[in-house]
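The structures considered in this document are given below.
Bear in mind that the values in this text are calculations on the coordinates, not laboratory data. Only a predicted model underlies this, so the values are computations on that prediction, with no experimental measurement involved. Cβ atoms are built from the backbone, for glycine too; each structure is taken alone.
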Structure P
Amino acid sequence: MDTPKRLRVVGLIILVSGLLIAGLVYATRLPDDENVQFVSKREMLQMERIGGKANVLANELRLWFVGLWQGQNLAFTLAYLSVGGCGVCFILAEFLTEGSSVSDK
């Protein structure tokens, strides 16, 4: 089996397994209210006094990133990553196929 075919097979395996795992995570997720992280307005003001607006933005970015790996968001993150990984494998396979057809001529 040549390399582009292997990449396509790997891409399909990544897609199918990733979507199955994402479906399983979505079906068994915790209710959303149990994994909500909340920062009070008082804490935000204190953070802004100590570190400025950059500190507040960094904290919001951190909370967003942490939220990607919990509950329903984890299922969507896994689905997006599996579709992206499959896409990368297929693009690489197409690139290698075009490269080999040009060198064969």
Structure Q
Amino acid sequence: MAHADDATKAWVSAIPKKNADGNVIEWHCKYKYTLAVLGKSDYVHTFDKNITVSPPSKAPSAYTQAELLNLMNKDHWDDMFNKKYAVHIATPVVETIDKSFDVSSLSAS
């Protein structure tokens, strides 16, 4: 199952840097994923990315949210969220130290 498909996604910010003509030359975007975890607090991850727009061809208001997501490579964000979420919900490895172990109980050869 793709966890990113079940996550709530929301824009945190999209900040354009413009040239003298008012066209976007770079976007600084933050996009947040939130997904409930059974028995734990929600898992939240915010992606933060700068992307250069070349050639600069339009004003910030001429972009759509879908277009920004495409520029930011949302498919990659989904994949990374899935991997991070899987680590978050995984059962931690249990490690123990046996201080009472007697090395002399091992065969010498």
Origin of the value 59, where percent of Cα pairs over 19 Å apart was derived from one of P, Q: Q
Among the shown structures P, Q, from which was the value 1.00 of FRET efficiency 1/(1 + (r/R0)^6) of positions 48 and 88 (r between Cβ atoms, R0 = 41 Å, to 0.05) calculated? Q
One of P, Q was used to calculate helix-only ellipticity at 222 nm (-39500 (n - 2.57) for each DSSP H run of 4 or more, over all residues; to 500), giving -7000; which? Q
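Can you spot which of P, Q the value 1.35 was calculated from, given it is Rg/Rh (Cα atoms, Kirkwood Rh), for residues 16-55 alone?
Label of the originating structure: P.
With distance in nm of label points 7 Å out along Cα→Cβ at positions 24 and 40 derived from the coordinates and found to be 4.1, which of P, Q does the value describe?
P
For the read-out relative contact order in percent (Cα under 8 Å, 6 or more apart), a value of 23 was computed from one structure; give its label from P, Q.
Details: P: 54; Q: 23.
The read-out comes from structure Q.
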